[in-house]
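Novice: Have a look at these structures, which come just after this line.
What follows is calculated from the coordinates using simple rules that are stated; it is not laboratory data. These figures come from a predicted structure and were not determined experimentally. Cβ atoms are built from the backbone, for glycine too; each structure is taken alone.
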Structure 1
Amino acid sequence: MSAWTARRSPFSAALAVALPLAFAAATLTAAQALARAEGRSATATPIKHLVVLFQENVPFDHYFGVYPHAANPPGEPRFTAKRDTPLVNGLTPALLYDNPNSANPQRLPRNEPRVCGSNHDYLAEQKAFDHGLMDRFVEETGSRDPACSPTHVMNYYDGNTVTAMWNYAQNFALSDNSFGTTFGPSHIGALNLVSGQTHGAIPSQPTTKIVDGTMVANLEPTYDDCPKSPLNAHMTGRNIGDLLNDRQVSWGWFSGGFRATSRTADGSAVCAESHTTVFGKRGTDYDSGNETFQYYASTSNPHHLPPSSLAEIGHAGQANHQYDLSDFYAAANAGKLPAVSFLKAGGYEQGGCSCSGPLDEQNFVASTINQLQSLPSWKDTAVVVAWDDSDGGYDHVASTIVNNSQTAFDALTAPGVCGGTAPPVLGVYQARCGHGPRLPLLVISPYSRVNAVDHGMTDQTSIIRFVEDNWLGGRRIGAGSYDVLAGSLAGMFDFSARHQARQVFLNPDTGQPTAEHGRAAPRFVEVTNLVAPGLLTGGRPTTVGVEVANRTAKRSRVTASVATPKGWQVRGSTQTLAPFTSATLPVTLTPPLAPTQATLRAVIRAPGRDVYGVETADVLTAPAGELVSLALDSGPAGAPVLSGYRALTPADAFAPSLGYGWVGTAPDSRDRASLDDLRRDFTLSQAATTLRLRVPPGRHRVYLLRGDAGAAAGPTVVSQGGAVVSGPGPTLPAGAFAWQSWRVNGGPSGRTVDLTLSGVASDYWRLNGLVVI
């Protein structure tokens, strides 16, 4: 049963009470006065109501790593992407099948309950990042529960389980570049959401969970009758609620299970409301540490007092802006939606914690958004779905560090260092290193961009920055809050006159569009996969596969091809598919001889049928060795060598008979034992190193391949005769590779050329391969 129908407000009748005729002489209640003032207040955007659904413990790759491609096994809700679905920075084939971690990510089925939590401590998350290599999640944050495997930390769901989330991304806006404000667990994320500040914590007794006044681990709030531990803390400073109060803007935090189920003899609240998940696990709804305003005396409701009336919700009163989740539903149904609302589901519907799971979470999110869309206020409402932390789960993107820290609890860059040795940008407060792990972020609104992926960098405090910019004239919290560094959510909205996001009602159980709102079940042809090797040979034909499914009850004639950069030769194929069958159609590609990187996209045509699905493959091309003047595969002795190439190892000193080799000090080498023969290994050094080549007569172009399957790769600078001829290029993330090139002249009879390879700022240079054409 939806929470919207579970409880109806007993206060709705009060809305019909008329004001006295002698209105000018009457004394308005505080709530009425504030409501009238708000009705006249302006906002910077058309958004008059912001609703934040703040969920638990999900890294981006855990829910959206393979978006928009779902496996669609029998018995699970299907998901088929729209044809123009944009790509996200997700899990590539290399990350899925040759991950630098000690285990590859695995798809989690829909019927598997979430029982294994991970270590999401401030220090553990930094160690898992491993200097930005993102390769120690199993060892540092994987579960140590004997009933769980530590490799579970790597795993992910797809659109057959998190179906509603993917459907919201299809119809509204998703960010693939949003992060936890800092490293650390749930309560840290909750504090950052409302204040951008974890410093100023005062514990009830000495504890290592607070470092130099900064909270780095979960602690219960002092101002709450229902903590789980006698060890608690309160926060000094201000939060977004204080700023909203200053401007008399209505707001509230609404928690599942907040309402007292009973009281002790001294009047203290007892919070015993509980529910059972879809997999039969029962737990208490309320967690005081997730009710972040309870850390602040100015915005707390320690005894969980209910609002004195429906009119009080969102305004000053005995509840002090802290309410039960049922109060939100009552206010919304009565047309009394506050300007700013933060919603925290009961524990069983929070999502990523061991007490919940994605199916229970989907029920909460879809039910809530369905109801909001049915209200007259939807026309100027925005819903933000965000998560408090990553649970220590695997995500392949290393965050940008915008605020350094140097404490014993930091280890990202070096022992005792996160980011750098410069003082923190945000004042002198330590142990606030950020940004932390990447998290999903959705914006659902009539003013949302449609089927859009925003790549602008944001964090949890971007949400309160939106509040500050929209209602408070850009006023910031100050005192070192992260809100001054927060990126804008503007890239997820379309406030132009042509905004076109329409209501999308989802079945809370399946996450699919409801029959009463949607159309009849679609009949279409779908491209489901593009199967291509990561390395193609330039100048040689290679056959790739376009997997196609006929979702109609009739035979469908399908032609498959591949969209490529200019200069490629493409030969597609056509096949007639029987009703409700699938096939792999071959497409032959011949890349040009010159090496390059390319994103290939499957293209299908089916006359008389709608076509769905977006499937791409990122590939690298390398010329066939026998078709060029010189082709070298660089790496350690004994490592595999790409067919048609010659080995260049650290032991290869230059000799005229060889025609290439090192001069002077030789470099080191590494073999990652992953990917193909060319990319798996390389030579490297921090010192400038000379490679001598015998260049044939005439003009040539030299191509150098650099990258690292297991770590970020800094620039490789190439100099000849003291002049830089190539580089420096950008630092490449782990698993990324790039060709760089320059011209060389062998003259009328050929000559030797000395190439000096060097790094930047004492970083390593890398050389995977070198080709002379």
Structure 2
Amino acid sequence: MTSCNWILLSTAALLASGLFAAAPELREQLSLNGTWPTGGKVPRYDSQNVAFDNKTYERTFTVPAAWAGKRVKLEFQAVNWYCDVYLDNRKIGSHNGAWIPFDFDITDLVQAGKTYTLRLEVRGELLSPTKEDGKILWWIGYNDLDKARAGIVDDVWLRAYGQVHIEDTFVKTSWRNSRIEVEYTIANRSSQRWTGRVVGDAVLETGGATAKTVQTADFSIDPGQRITVSATASWNNALLWWPDQPNLYLLKSRLVSGTNVADRETRRFGFREFWCEGNQFRLNGIRVNIRGDWSCFSQYWGSISDAATLERHYTEMLKTNANMLRWHKHPAPQFAYDMADEMGIMIMAESALYGRPYYNHDQKVKLIDNCLTLIPAWIKGSRNHASVMIWSACNEATFGGLSNIPPEQLKRLGDKIYEYDNTRPVNYDGDASVPGVMVNRHYPEGYEKDPTVKYPNGDMYNDWTSLNHATKPTYLGEILAVRPGTNENGWWIGVWPRGLRHANFAGIAPRVYYAGSRITAAQADLQSKAYAPIALFDIAYDKLGIKPYKDGILPSLDQGATVKRSLVVYNDDYRDESVIVEIELRAGGTSHAKGRTSVALGLGEHKDFDAMFQVPFKGGSTLEVVYRTFKGGVQRFEEVKKFVIKDLGKSGTSSTVVTFGGLQPPPPPPPLNQPPKVSIVSPANGAQYPAPANVNVTATASDPDGSVVKVDLYLNGTFVRTENTAPYEWTLANLAAGSHTLTAKAFDNAGATATASATFTVVDPPEVVGFTLIECGPVGN
């Protein structure tokens, strides 16, 4: 067995069952994918070799009769590079900008039940407006101006909307705050003012009851207006999205006014949070170390024309023990992100600003200005994917021999990304000089060079430590480029990353080819072990480099000698902080010694320790030292290191025991955490206020065995605000008449919570009864 067979068990079962399914339908919709009578296959996901200056696409479609009274939109996920769009020979609009979604509202041009002719006139990258005066002024992704990747390259939809409808939805989940927030963009295309709310029910995609409901406050929207409204709810028991347990929810949202439903949609999401903390990455509160890979859609893996082909490539990538993929050079089709959501593959999503010499002109500011206009659609189109952890604003765009774009210009791209998604970090791949929350470096060893050319010591554990930023995550975004026949990096990708993991780089990403693609089966096996999440490495053996594997040059040990090996064990997992390590000595087909011990090891952490054993008296034989790890009774890793036993003419019986040093016994379990205490001091329970009321709220909170980190206040179940330090005070303004319930929720430093509630009433002032003063004369008159 090899370590790659033990990873992501739930994902392996998913694939074996053929259960991959695309995301649910957003709303009432009709796919316009297929073979168009003019233009051919739509979309061409495998568009690398599709090259043209001008091309016509044409087909007919029928608006479903059931859509009478609906608004109808024509939606394109991506058309490269520029297109004019016609309906029955009437131009309805144009679009410029590759790899991003766009749409046209065609409601006033169509009738339900009737058939229309759709035509696109598409221009290639060498024509205006992409290229002006010999300069490329818009991002184009990968190619060397060979006209490739042009045309309709992602899905085409016809969708139905209400006259008042949900135009966009952004689902934001926070593990740190135990909260879900949903931002809805609402458009009113009716002729009437509309008042109502949005209600969203989250249910597991696998089925079951509603797990959480979010609801906006009532709002009004005038004809022609577009507004953004938010719904927030606490959620401390959501099933989290993890790479090995990719739980997904469906948010079923409806736009309601009284009992009338104006619009409905369904979005898929995962409850997870990814962030930078110091020089590490965190996923749902634990340290996660990125063992990355990168690929360009329909390039490095060859043509990808359908989901089955991509599923095969994703499966092979998972066998390498990689846990993140950067879709490089330009955005991938939406189904690639959908599949990653389901398979638990973390994604770095990259823009189409791929550093090339054709951007190195005197109009770089205009180039960036143009790219800024494309970012909103790109981000909004992909930001609900659970798998997308990091945005990459560009690739190698500062390189002098390529685009030579100033760092301050590239930072503008990142700033624009944050405007549309501040829940994920932004990366500039290879452009380490761009200021940001993380640092990304490419090829410290030189492009397509063996690492020992520049670092002759070959010490992967120490040679690159100076490259690791002290306070920001450092991601080695491209290293060890494999070029068979030119370098030995097919072997080095199985050895050098071992030292980089030990050096605490937050992420590493050699171009990991799986067996049969560009590396041999032996190289692929070595690489998958270098990436194994629960690995056990022999540090001195790693420092021998690739000679034991490539050339068969084995180190020697004296027969009968007692030796000490310096080892490191990893726990790059998502649960369970106990790892069993086991070492076995084999020679001449016989097991001579074995030892096993338990290591207490935090998630995402690694630990150095020693193993001691006596070399068997088998001079001239090959000694196999077998390194294994186990978690929860399941074997997670096995690797054999071979030595030559030097024959010194000795004989005897060697020890059958392997002992361990440098490991402290597991600490006793900590005492059970006691929850905090919280109370609402003001208003008093049962208090009354005249309407409209301004109510000052005061809460106190303490923790018997730690500290209070925050107190959240809810009014009638709706989140109000967080106070992180005492005094915990809030002001509620203009409260209407009725009964109101306050809930204060305190959190301690260990994650425990406590709540307190109080109820008060806001009453309308008493009605003033009118009276008439009658003037009377003196009594008796």
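Novice: If relative contact order in percent (Cα under 8 Å, 6 or more apart) comes out at 9 when worked out from the coordinates, which of 1, 2 was used? Working shown, then result.
Specialist: Working: 1: 14; 2: 9.
Considering all the candidates, the number was obtained from 2.
Novice: If you don't mind, there's one more thing I want to ask. Suppose you compute Cα extents along the principal axes in Å for every structure in 1, 2: which one lands on 105, 67, 53?
Specialist: Working: 1: 105, 67, 53; 2: 145, 75, 50.
This value belongs to structure 1.
Novice: Can you tell which of 1, 2 yields 3.2 when distance in nm of label points 7 Å out along Cα→Cβ at positions 43 and 419 is derived from it?
Specialist: Derived from the structure labelled 1.
Novice: Check the numbers for mean count of other Cβ atoms within 10 Å over residues 123-130 across 1, 2 and tell me which is largest. Let's see the in-between values first.
Specialist: Numbers: 1: 23.9; 2: 18.4.
Between 1, 2, the highest calculated value is found for 1.
Novice: Who wins on mean count of other Cβ atoms within 10 Å over residues 251-258 among 1, 2, i.e. which is largest? Kindly include the intermediate steps, with their values, before the conclusion.
Specialist: Values: 1: 26.4; 2: 17.2.
That would be structure 1.
Novice: Identify the structure, out of 1, 2, from whose coordinates log10 I(q)/I(0) by the Debye sum over Cα atoms at q = 0.09, 0.10, 0.16 Å⁻¹, for residues 555-674 alone was calculated to give -0.45, -0.52, -0.88.
Specialist: Derived from the structure labelled 1.
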